[in-house]
Structure formats: structure tokens, C-alpha cells
1. Figure out for me which of the structures 1, 2, 3 the number -14000 belongs to, where helix-only ellipticity at 222 nm (-39500 (n - 2.57) for each DSSP H run of 4 or more, over all residues; to 500) was derived from the coordinates.
2. Here relative contact order in percent (Cα under 8 Å, 6 or more apart) has been calculated and equals 33, so which of 1, 2, 3 was it run on?
3. I have 1.06 for Rg/Rh (Cα atoms, Kirkwood Rh), for residues 86-149 alone, calculated from one of the structures 1, 2, 3. Which structure is it?
Structure 1
Amino acid sequence: MEITTLASIILFVLFFFFLFLGVPISISLATASFAAIVLFLPPGPALFAATQQIVTGIDDYILLAVIFFMLAGSIMNNGGIALRLVNLAKLIGGRMTGSLAHTNVLGNMLFGSISGSAIASAATMGRTMSPIQKKEGYDPGYSAAVNISSAPMGLIIPPSGMPILFSLLSGGTSIGALFLAGYLPGILMAVAVMMMAYILAKRANYPVSEKFKLNEAMRVIWQAGPSLLLIIIVVGGIAGGIFTATEASAVAVLYSLGLCLIYRSLSWSDAPKILKETFVFTGIIMFLVGASAIMSWVLSYAGIPQAFANTLLAISDNYFVLILAMVVILLVIGTFMDVAPALLVFTPILLPVATEMGMDPVHFGLMMMMALAIGVTTPPVGTVLFIGSSVSKVSIERIIPPLLKFYTPLVAVLLLVAYIPSISLWLPGVFGVLE
């Protein structure tokens, strides 16, 4: 057996073994990668090489954007922006059967686009909507399923940290293009979930909300407008070449802070909580990026990405079959790994296959992020599933039956995006940011 093959086996067997034992993903990555490096180098130089890769992996200016966008999302989350967006969502979706469910979906889409976090969306919208829906006679399992299935839109619709990570891992794919590419897929996900929510609400005869008066509607739009303007400033500034993604993230922090000060929805006492949330997230992401840099180095040294690409391409040369194979692989990965670590581990492995097939990196990135985003709603490791269950106070067993019905439209949209590149590439093309 060749040493590279043995290194590959040790790397993946140890990695998944540690995951099975419940070891944190970053520790699993670093330990398994170091064990593989020892096959090539003595322990001393191997430790030096691993340390060097960690430092090199996190020594990238673009990672500041992830930190600042997280800080901006935390500021707006703690600043009470969610309620203004919920009212806007209620105005948009309030005249359909099961209006509170549609409000939940649209609220997740709007709030998720601001916070960039599926967990924050599920927690915030769940706490806000669950008591109201229960009071109106909605089945708690149905309400929780709607909230959980629509929360991942925050990972797709910008600004979000996932496109920034993918850009870093893919060798510099345009962040502006990735941001713009997320809009249509994210909106399609919302429409698909709303269609299923409508069908189920019609069967259960759920009520329609009262109609807004014109002056109330204008007040709701006026209050939510400044929050939504952040998206236009950030994405428009990047796409227009006014500032870089990192500069845009700093602008987002200043804008969100200014907005909360104007609303007087934050005080100095909130600062420690906001900074703690940001520091904890930053520490997790940075350690993950550093640990994944060791694995990427081992993968590259052992030639695993190219070997995987050759193996998959040898199975079939049919473009549609290969796309389906990658979608299935990503959906399976998403069931036991969160989005960020899955991106860090599998982008270097699957991206060569995609480029060999002729896929645009932006198109592949959106397909990958969507598939992994669906995974955060599925057992056994679905973080959004557990958060949604916790805030709604509904057991997982009660949520799963209605939640299964929402996977069909979500996977259908994923396949549409996978097989029709223009869904993700049209907007970046219009704005001229495709490379």
C-alpha cells in the first residue's frame, strides 16, 4: 500500500472515529491530520508543519469580514430589529391561509439576511411566533416545522459568513458574485416552504390575519426600511466596487450600531453580551479554519482531491448524473456536519470535480451551501432542529412528521439550482461581477 493511500485512510478513519465519540470537529480535524502528517515527517517537524498551517490558514485579511458581519448581526439581534422585520413579514404574508406561518417564513428570510445566521433566525422567530401561533390554534409541531425549515435561508441570502468562507477555500471566488448569487435561490426556498405551509394550513383550516390599515402598513414599512437598507448598502457596495467585503462588514457594524442608537434599543450594559457572542463565534471559526488548513495540506500532499475527482468521473461522464451524485453526497454530509466545518473539509475535495465538469465556482458554491444548509434542519446533528425544538418547547418526535413534508420542496429547489445554473448566475452576470 502506498504511503499516500495509507495517510488518506488514517486521516478519514480517525476523523470520523473522533466525530463518533463526540470530540469537537476542530479537535478531530487537527488530531487526524497530525496523525497523517507523521507518516511523512518525524514528530518534531510534523508538529512544526501543522502549527505553520494553522497560522497560515487564519492569516487572511478576508476572515475579518466574517467577524465583523457576525458582530453586526449580534448588534441588530440584541437591538430589537427582529420585531420590526416580523411586522413587515406579517404585512406581506398576512392575507393568506395560515398567515402566521407565512409571516414566520418571511421573517426568517428578512431577519436571516440581516443576521446571517440560521440559528439566530430560528431562535428569534421561534420565540416571537410560537406563542402567537399557539394562541391562534396552530399545531405546535407544524409551527416549529415551518420555523425550522425556513431558518437556513439566512445562510443563503447575504450578507452571510458562508460565502466568505467558500471564497477563501476556493482560491478567491468573487464574494460579490457569491452574495448576489444567493438571492434567487434564497427567495425560491422561501416560496417553496410557503407553498407547502399553505397546503398544510388549508387542510387544517388555519385562520387569516386581519388586514392592515393603510396608515399602519406605511408605519410598518417605514420602521423596517432602515434595517433592509443595510443589505442594499453592503451588497450594492461590494458589487459596485465601492468597497471590499471586509470594508463592507465594517460598514455593516457602524450602520447597525448607529441604527440601534437611533432607535435607543441598546445600552452600554448590552455590550458585554454582544462582544462575548462575537468572540465565541470568532474563536470557533478561527480554530476550525486553522484545523482545516492542516487537513487541506494533507489532502493536497496525498493527492486526494484529484484522486476523488478521477474516481467520480470514472463512474460516469454524464453531467446530470454527476450533479445528482454530488447533491446526494452533500445532503448526506449535511446530516452529520454543520455548514462551516463541512465547507472547510469538503470544498477542497469536491471543487476539483465541479471544475473538471465545467461548473462555475459560484454555481457550485451556491449548490454546496444550499445542500449543507438543508442539513442543519435534519437529525442527528441538525443544530437548527434542536434550537427550533427548544424555543418552541415541542419535542423532536412531534416536529419530525410535519418537518418531513417540507424537505420535498427544499430538495426540489436545490435540484433546480443545481441543474439550472442561471438561477444562481443571472444576478452576478447582470451586475458584471462574474469572473
Structure 2
Amino acid sequence: MKKLNLALDNFAEAFPEGFTPAQKAKAQTLFLKRFSVDAHRFYGGKMQTVPKCGVFGMQWFSAWYSPGVSGISTAIRDNNDLSFELTSRGNTVAVVSDSTRVLGDGDCTPPGGMGVMEGKAFLMKYLGGVDSVPLCIDSRGPDGKNDPERIIQFVKMAQHSFGAVNLEDISQPNCFKVLDDLREACDIPVWHDDAQGTACVTLAGTLNALKLTGKKLSDVRIVMLGAGASMTTIARLLIADGADPSKLVLFDSKGSLHKGREDIKKDARFYRKWELCESTNPQAYANEEEALKGADVLLGASTPGPDTIKPQWITGMGKKSIVFACANPVPEIYPYAAKEAGAYIVGTGRSDFPNQVNNSVCFPGLLKGALLVRARKVTDGMAIRCAHSLADFAEKKGIDPEHIMPTMEDVGVFSEEAADVAEQAVKEGVARVNVSRKDVLERARHDIEESRASVKALLDAGLIKQPPEKLAQEAFEWACNQVK
């Protein structure tokens, strides 16, 4: 077996001869899970806290703390908005989760979500120049059930320490109430990345995929597998940006959403789903295969695969069909199988396949823009503007069926998003300060460059050490042996 390098960029050459595409895909997933555990154990997590100010003599402690800091306390007491410029609040996001729906793994208990929340914090800092704090909380009430009110009250109490809140991995239907209540109750942006972030990147990817197929959003028929927080928000943003709701069909675990779904209508907690029952799928399709006959786009954010989406469904779709299989950690169908079935453009939520349709290219830039104008909320208009910013950035770089989205390697995309989102916030009147697009762009670029430079400085100084190469090789050999 050939050696896998520590950069993890030579999978194609490292697999044993004779491995099929299915074996490679499975081995790659198994490897990433095991290597992730080993690497996290090596570092003891991904984030740490370091000062951003200097100590140039012992008296500086008196300025940074008592008695000098009393001036900060009284200044902010008299004008709370000063907290955004006199403390780290203005560039700090709370990443809040009750860990009840972690990726494709379901309820992982409150501390079980810490790895994902630290991951969000890592991406925000490295990609967007944003500081953040992972906060995994217990939302269970005295009866042992997860209570959305506990999350709502926690965030309302904690909001004064942060410039924005990123909600994450909260199960439905609680996620709907938590987001909607907090967007109105809080005086800072509250963003649900599973919902709004996924919707934003899915809209961006769909827009560029349609450009390559020569089709218009208003004309295409879209079938959506899943009706949770992400897919219901995707549907809402698609419709707001011009999709015809009568040409949208959503499926949950019990069938398609339509006006006859009394089970949804009777449960007030699923009000977001019922809104879509009323406006989409007038044909009331019986099953996925029927709905997909002649359809243009298939969007998946449902049960992890690889057999959730059947190849024959894709074969029955229209010409130059678009398939986004975005379940994590395993897509509903692997890209090679979707292509074999006739899909023209395929996207997944993973970075190790072409066309990653993942919110990692959205939230660092969007939240940076919201923070720089001290926005009071993130509106749907700001999310749609961010989607178009993503799509435009990729188009200017050059799109083709294997490259419809920016990637995390496109450093410039995050500052462009920040500038566009900030401009939209000012336009909609939700910004505390009126900062020009040019100034936001320059500040975002500076902060992102500084974040990356700080990581490089720590690496160069040996304060962040490189894991032993054997960690990757041992995990890779184990994964390959599992699928032989």
C-alpha cells in the first residue's frame, strides 16, 4: 500500500490497486473518522484562548485590569453599544447547541457536540477572522424532554457578551421556534447555520448549476428530500429568490408535503412545514420516483446514504439534471453513482468530492459582515445577497460541471461575502453603524490575513506541532483493510 501524505491530498494514488469507486468512497469516510479522533486527541481539541493585547511593563496589568478597567465598566454602563468597540464582543460569536442533531449522528448528548462546535469556531477564525466560543448546553427540562424555551432563555441571557449567535445542531421542531423567537427577541444577529447557512450555499450552488444547464430558477422543477430545518429554509429562500412554489416538491419520512398532510397541520410545532404544505406540490406526488420523473433538480438533505437516493430515480430525471446529495457524513448517493445514473452536475456536503455545497464557505464571511456593521439581525435578504455573492465569485473565477462553488481555499470569497452582506444590512436598516462596502472589504481582508498569519506564526515557532505522519498512515491502512 502506498503512503498517504499528511496533507491528505493524495488519496487517489494511495488506494490499493483494484479498489472500486465504492470501496474508495467507503474507505475514505472510515479513514477520516478514525484520523479525526487521533488528531483531536493529539491536540486536545482545536481551539485555545490567547491575548490580543500586549504587556509592555507590569503597570499594564493595572490598565488591562484593576483599577484602570473601571473606566471601561462605567463607559459601557452609560452606553451599552460601546461594548462592541471597548471589548472583544464586537468580533465574537457564541456557537450554541444542545447537540440533539449532530451531523448525521443524531442526539450525541450535550458534550457530544463539542467537536463540531469547536470546528465552527476554528473555521470562523481561520476563514473569517471571527472569534467564537463553543457552548454546548443541556436543553432537557425536569421531564427529561428537550425544551426549546431553555435554549431561548440561555441565549437571551448570554447575548450581551457576544456580537452574534450561531445556533447549531438543534433537532426539529425545536429549531424552528428557537430561531424565530430569538431573531425577534435579541438585539444581535441570531443565525441558524444548519438552516440559513445550508440554504444560502444551496441557493448559490443551484444558481450556478442552472447557468451551466441554460435553465432559469423560475422555470425548473425541484424535488427536495428532507423537510427539516435546512430543507424548509432552502425552500423558503428558493421561493424568495424566484423559484415557482408550484414546481417544488418536498418529502419527509412520511411522504410528500401537500395540503392533505393533516398530521403536519395538526401539530403547531411544525408551522414552517405546514407553510410549505400550503404553497408547494399541488400534484400531491405519491413517492419520490414519481415526483422525479422529468425533474430538473434533486436536492437532498436527508438520511445519510449511500443508498437513500436510488440510481433509477436520477435516470428518470430531465436532461442535464442537477443532484445535490448533501447528507453528512455520507451523501445519499455517491457522486460516481449519480453520474453513472445520468446526473449532469453532482454536489455533496463533503470537501473530498467535487462541488462541495457546504455552509463552511458561507457563515465565516456572512457573520463577519454582520459584525462589522454591528447588525441587529440577519435577514433573509442578507442571506440571499450572500448566496448571490458566493455564486458571482465562483462565476468570475470560472465555473464548469465540476466547479460550481467557491471552496475554503478561495481566501477572497469571505471578504467579498462580508462586504456584500454588510452593504445589504445597511440597505435594510438593521445595521447600527453605516460602513461603506469598501471599508468593510478592507477590514475583513485585514482580519482574515491576520488570523492566518497568527496560525502560521504559531506553527513556525513550534507552538502548534505537526502530528506524527504515522497517525495518517495507520488510520488509512486500517480503513482500507475494513473494506477489502
Structure 3
Amino acid sequence: MEKLNPEIRNQIENDLLGTVGRRYRQETFWVIFLGLICAGGTIAWIMQLRKGLGVTAMRDYVSWGLYISLLFFFVGVSLIGALVSCVLRMSGAKWRYPLIRIAEAVTLSAIFFAGFMPVLDMGRPERLYFLITHGRIQSPILWDVVAIATYFIGSVIYFYLPLIPDLAIMRDKLTDAPKWRKKMWRWLAMGWEDNLLQRRLLKKAMLILCIVILPVAISVHTISAWLIAFTLRPGWNSTIMGPYFVFGALMAGTAIMILIIAKLRHGYRLEHYLTPKHFNNLAKILLALTAFYLYLNINKYGVPAFKMAKEEKAVLEDLFYGKNAFLFWFTQIVGLIIPIIILSFKKIRQSIKWVVAASVMVLLGALINRYLIVVPNMLHPFVPIQHAQHGYATYNPTLIEWIITASSLAGFVLLIILLFKPFPVITMWEVIEEVEKRGEKEIGVENIANLQNIPGHAS
């Protein structure tokens, strides 16, 4: 193995250490803005706790609404960590290294808020205790809670393990940092000395965790799909729900990953580390996932529409040309078909702006799709709704629900921002090691040696 030029090694470390605690342009505005939305959501939640779920539009028929729709969305987004850290690792994709920590941060934030959404939907948070003490092993809800908790713990460990060598670098190089930070880095680094034995053990632990966490990640969203698939209701009584949720989750996670690395690339001036190659490769993955998800949609809605069985007819008519038709066709055309057309052209995929635009459409479509999976199906049970009180046969989210939903999305973004403040955005030691082994081109970084006209480096 050829040793990397010490000046290039220092350049990489200095570039990536420069993101620690640094504020990028407009960051203060966004932190304050998102914080205010979260504060508003907290006030709305307190009002919901005091007055009960009667302040929401959830009733006997639509007992799930925006909260559970958002649960499915957050669980879906959380799968991006498994895709980048596990699937791409097993496929041998070396360009994944600059993306690993970003993907794991998205996973941590998403799974945290996914666990919070059922608490909101319960109305009484203390009922979680009874779920633990009186939960039935046959209940998918219990398994959903167990799977989310397990995946969260595994994601925290996977986020921490590759952070250890970077903590040691911070401990040794950031000598002018406050004492409490240096003490924290020293404690978290656990005596890391960067020798061959430590590296071998670390990589073995990461590989084992990767093998373990991938089925856990898939099971989390599969169990969420079973929550509705096991319910005898039109539109839900389908065996396709498991893969439908999993691939929709991977699609949404890839889209939000593209948006986040685009923002970090611009904000932290990481153009040499998050390059067009990363956007192009992620765009190819997004294209494949979106095309396959469109195929699943054709199966999910096309087959029942061909038969038009009596019990499915009301749901399908509502989606095709009824009250929810605009949202349904928006998800199919704007959220799937148009992004597929955009990403099918190589020249367009090489444009970061076009890739970001397609990702916005996919993500918005995925968010609306989760709502369409939940609400319209609950409004069309097997036994038709008759003589229902005003407001019981419809679902129009109240202001309280909208505020809490908006604050959950804002909190998700805010937590990602805060996770990047104390740690480098990109894993330093893995980038350095791979540049040393394979050169810049293989992992997607470019022109690092030219940042300060460093001689003697050829990728």
C-alpha cells in the first residue's frame, strides 16, 4: 500500500475538521425558523394533552390521520442508512464513503421521530407503559415498537463506530478547543491509537453490525406494512404491502439524501468531496427505485381496478376521480412519472440542479402517498358508513394536527443540522484510507491535491 502524501492527508483532515462547529450561510436563520416551528408544535401538543384527541379530526372511522401517515414516512426515510451503509457496502461501491455519516444522521433523526409519532397518536403518552406491561406477542403494534427501538439502538451504534477514529483526530488536532470538548473527545475516542489491530477490530465490528442491521431495517418497514395489511379493509387487504412499503421507503430515503448532500455541499463548501459523481450515482439508484415503485403502483391499483370488486370500488373511485383524485394523480405523475423521465437522460443526471428537482418531486409524492395509504381506505370500510354524525364520515385535519405535523418535519431537519455540529460531516479516516488505496476517482472525490497546489499526488 502506497503511503498518502502527508500534505494531502493534512489537507483532507483540515477540510473536514473545518465543518465542526462551523456555521454556514443562512444556518442561523434556518435553526431559529425551525426552532420556532418546533416550539409551536410543542404548544399544540400540550393543548392536545390537556383537551384530548378531540382537538384533532380523528374519529371512529378515521382513527389514524396525519400522525400515522408521518410515522410511515419517517420509518421509510430511515432506511437510507441501511442502503448506503449496508447495501452499497456489500455491492462494493467505493463512492459511498463520503456519504456514510450523512446517511446515518438522516437515519437517526428519522427513526427518532418515527418512534415519537405513535405517542402523538395515542393521545396519552403514559399508555406506552401498558404496551410494555400488557402487550400481546401476536400484536404487530408491539413488534413495530420493538423493531423501531432495536433499529434505533443499532443505528446509534453504527453512527458511533466509524466516528471513533475521527474523534481521535479531533482530540489530537483541535488543541485550541474548549476543555470540555477535548475531554469529551478523549472519552468517546476510547484510547484510539490508529494501529492495525484496532482498525481490523473496528472493521470487523462494522461488518457484523452491517449484516445484523440490514434485516432489522427491512423488518421495521415490513412490520409497519403489516399493521395495515393484517386489517380486513378495502385497499389494505393485499399481500404486496410489504415490498410496497420497503421500496417506497428506499425511494424516499434516496431522494432526501440527495437534497441533504446538495445543501451540505453548498453550505460547507464540500464541492471536492460531494461531487457530481455522487449525485449521478444516487440519481441512478433513485431512477431504478422510482421505476420499480411505479410498477408496484400499477400492481396495487391496476389489478383491483381491472376486477373492480364491489368492496374495492368505492376506494378506487375516490382515488381515481373522487375527492382524493388530485392528490393521487399528483403522486403518480409528478411524484413518479416525471422524475423517471428526467432521470432517464444521462446529460440531465449530470446536472445537480435537475437531480435535486427530481428528488423534490419524488419526496413530495412519497409524503402525500403515505397519507393516501391511510386516510381514504379508512373512509371506505366494508360496511358502508350510514347515518354518521357530522364530521365523522370525513377527515379534514385540524390546525392542531397541521402544526404538530409541521413541527415534526421541522424537528427532523433541525436534528440533522444539530448532529453535524459536533462531528465532521464526512468520515475522515475512511476517505483518507480509500484515497490512499484507490485514488480520488474511485471514491468520487476530486482535485483535493489542487486545493492548495499540493505537489506529488496523482489519482
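1. On the way: 1: -26500; 2: -14000; 3: -22000.
Working through the options, I get structure 2.
2. On the way: 1: 25; 2: 16; 3: 33.
Computed on structure 3.
3. Values: 1: 0.93; 2: 1.06; 3: 1.17.
Answer for the origin of the read-out: 2.
Here, each number is a calculation from the coordinates, and none is a lab measurement. These numbers were taken from a predicted model, which means no experiment stands behind them.
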